[in-house]
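Alright, structures below, take your time with them.
None of the figures in this text is laboratory data; all of them are computed from the coordinates on show. Every value quoted in this text rests on a predicted model; they were computed, and no experiment measured them. Cβ atoms are built from the backbone, for glycine too; each structure is taken alone.
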Structure 1
Amino acid sequence: MTSRPQLAEVARRAGVSVATASRVLSGRGPASAASRDAVRGAATELGYVPHPVARRLARGAGTRVLFAVRDRRADILRDPFVTRAATAMAAAADADGLGVTVRHLPLDASAELDRIAADRSIAAVVLAGHDRALLDALPAALPGRFGVIGAGGPDVDSAAGVSALLRHLHLTGRRRIALIGGPPWLAASRPPMDAYTGLMHEAGLPVRVMTGDFTAARGRAAAQTVLRRWPGTDAIATVSDATALGVLQALATAGIRVPDDIAVTGFDDVPFAASAYPALTTATHPVEEIAAAAVRAAVGGTPAAAQLFPSHPVLRATA
């Protein structure tokens, strides 16, 4: 296989220094008319094409997309959602010669975002875990190379997915349905919560809500609280499959049969949902498509569009 021509070869063919060849091909810096003609001719003869990263460096445009995840949990970067999204972003950004790095942000992320905005190696930023206050206070240098996953940007229609599962629970005779939702500081927690409370009021059913954080540990603890606080509960809906897995573990420990005594639903349809026992009823969450759309918006400098990807129920054994 023939290797692609390098800048040094172009410079030798043109009889100029590598620095001069770089200035000519990047269009940045002085060079004589003779040097420009010689370098361009040599590049054409050799079939030289600048590497996309080199072109971005020459323009001072940055060479990487930063995926910034705001969360209270210090281990959030090990979350399956983050790893799925980061992998999809890397594939999408590669078309522009960009790499992807991942960083955890604390809830009070203003100082971190100021530092990110000043980092010239960053071509674009995609943020997850935001709320409206954070978006309203973005550093002036970020808009134009910034995208979000979740409310305000590409997102899953979680309200529709959760609503479909709740209606399924109701149609199958469940009347005392508890919800383990997302953290209250997260903008994306609101749509499924609103869907749940609206449907419970519509059906004349009691509202039973626990706060979650998308982890199995919190699912276990929340399920134990549900059993103590509302002993007649006959279904537990959650907004993440990891949380639902924790619920299943707690119910199994308590000797409660699923779905006979209590039905359980998740959200995400991650790979382990089908292999859980019993197999988890859940709803789809096209993380990869959402992440790729956010990268394209950020790298393209287009405003973050509030694009909703559909979520569909996946009925299995737990409900």
Structure 2
Amino acid sequence: MSEMRFNPITLEWVIMAPELAHKPNDFRHGPVNKPSRPPHRGDCPFCAGNEHLAPLEICRAESADGAWNVRVIPNKFSAFVVTEDMRRRKQGTFRSMTAAGYHEIVVEHPRHDLTTSDMEQAHLADILRIYRERYQALRKHPHVESIVIFKNHGEQAGTSLEHAHSQITAAPVISSQVCMRLQEARRHHEMNGVCLFCQVLQEELTAGERIIEVGPSFVAFVPYASLSPYHMWIFPRQHASSYDEISDTDIDALAGVLGRQLRRLKLAAGDPDYNFTIRSAPLDEAESCCFHWYLTIVPRVNRLAGFELGSGSYINSQRPERSAEMLRSVVL
């Protein structure tokens, strides 16, 4: 029987309808065999040796021999413009401003053929440290209000280049989605005296049935009202509102947890396309007692259709408890 579940963090109702996984589909295909990729491509701007094809480097993480492990470059096709023009224009209900901000690419590995799930824990830690370094640098720019760290893996997730990379944006505005979540987090703290995220984490640990992995610093679990099969959250156990507060020790721990969840996803779900993002507090809420940063992984297993677009709600064709069970059963 279908069931509707409420997510108190996102304020979304999600319909759990596992019966939909068995409905007829004239367009269903078998498992997708993704083509193998070479270790290097001469026309790829992200491959080692092709640095001249990309914009000038911002920063890098180096190996012991001085070669780069991870590098950051400006996005050649940036959604934002580096400018001091912050004027807001208004004509009736029409409002606009220049898309002032920053848009950077994190090239995750010199090799073309490796995906993030293939990388060693130490290398993932280098990527996470670069995220922290760029977050700390971008927040110093005037007018920056929000910083988003995200990754698109696969065509269905929105990537255009197959070489493993992620992105960082810094914008002068805060999205309505973030404002809504922050407002609800404040309301919950005022009403109950506790962080909503911390309470959700504790209740998930107590329930246990959606937990994938528990460590001293991080917990990986499938949310009670997950948006899609294998949707995962990774929460720090210690309350912190902003990702740039993370310590070196916790970066090493997070690299291990993240790598294991991506490998579990690859093996349990057949290497689906996915997005992950680090949800962190707006910059003026950097020390908030209400907001709790976390990393979310959303596999592109379900497709948005008319119901989702018309209602604003999601349908999940696999119960979160089943997703967590299958992810836990993967032998790494």
Determine which structure produced the value 3.9 for distance in nm of label points 7 Å out along Cα→Cβ at positions 136 and 256, calculated from the coordinates; the candidates are 1, 2. 1
FRET efficiency 1/(1 + (r/R0)^6) of positions 64 and 296 (r between Cβ atoms, R0 = 30 Å, to 0.05), calculated, reads 1.00; among 1, 2 the input was structure 1
Tell me which structure, out of 1, 2, gives -13500 once helix-only ellipticity at 222 nm (-39500 (n - 2.57) for each DSSP H run of 4 or more, over all residues; to 500) is calculated. 1
Can you spot which of 1, 2 the value 22.4 was calculated from, given it is mean count of other Cβ atoms within 10 Å over residues 160-167? 1
Source structure (of 1, 2) for Rg and Dmax of the Cα atoms in Å, computed value 25.6, 87: 1
